[in-house]
Structure P
Amino acid sequence: MKCPLCKHGETRPGEAAVTLTRGESAVVIKGVPAELCENCGEHYLTSEIAARVLGMAEEAVKGGKEVEVVRFAA
């Protein structure tokens, strides 16, 4: 698909590192399946993957983590 952000690149399947912050917590999830723009590098997640990523981040925040780096489990 054409990248909605830069309007120039095409997206291709790949993996992204997604960083989420809430208050004083930062969570980085590596290896997230995504569509990546070949031009600007922006990543796009399906709604299913986004829900899983948000759930993983929520667990880290609830656990009192200030900085957490985890790998996405398929």
Structure Q
Amino acid sequence: MTETNWLPIIDQAKCTGCGHCVSGCPTGTLSLFKHFAMIAKPESCTYCGICEMICPTEAISLPYEICWES
């Protein structure tokens, strides 16, 4: 069984099904299903954060913060 607690969280109450996250995802992880975004290919997610940044309704959040060391 694959651990999925690190995957982006999609709040269905905020998601409008606009598809911005789906078209912006570079790995094809996201898909629209019944007018809502969903994680269709969890094994493809690289946790890049683009989906969170591009969502106009802030329906997507990442459970962990990405920190870069300098």
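Rule-based calculations on the coordinates, nothing more; no lab input. The model shown is predicted, which means the values in this text are computed figures rather than measured ones. Cβ atoms are built from the backbone, for glycine too; each structure is taken alone.
General observations
- Highest-scoring label, criterion being distance in nm of label points 7 Å out along Cα→Cβ at positions 16 and 32, among P, Q: Q
- When relative contact order in percent (Cα under 8 Å, 6 or more apart) is calculated for each of structures P, Q, structure Q gives the greatest result.
- Given 41, 24, 17 for Cα extents along the principal axes in Å, calculated: source structure among P, Q: P
- Identity of the structure behind 2.5 (criterion: distance in nm of label points 7 Å out along Cα→Cβ at positions 24 and 56, calculated), options P, Q: P
- Value -2500, calculated as helix-only ellipticity at 222 nm (-39500 (n - 2.57) for each DSSP H run of 4 or more, over all residues; to 500), assigned to which of P, Q: Q
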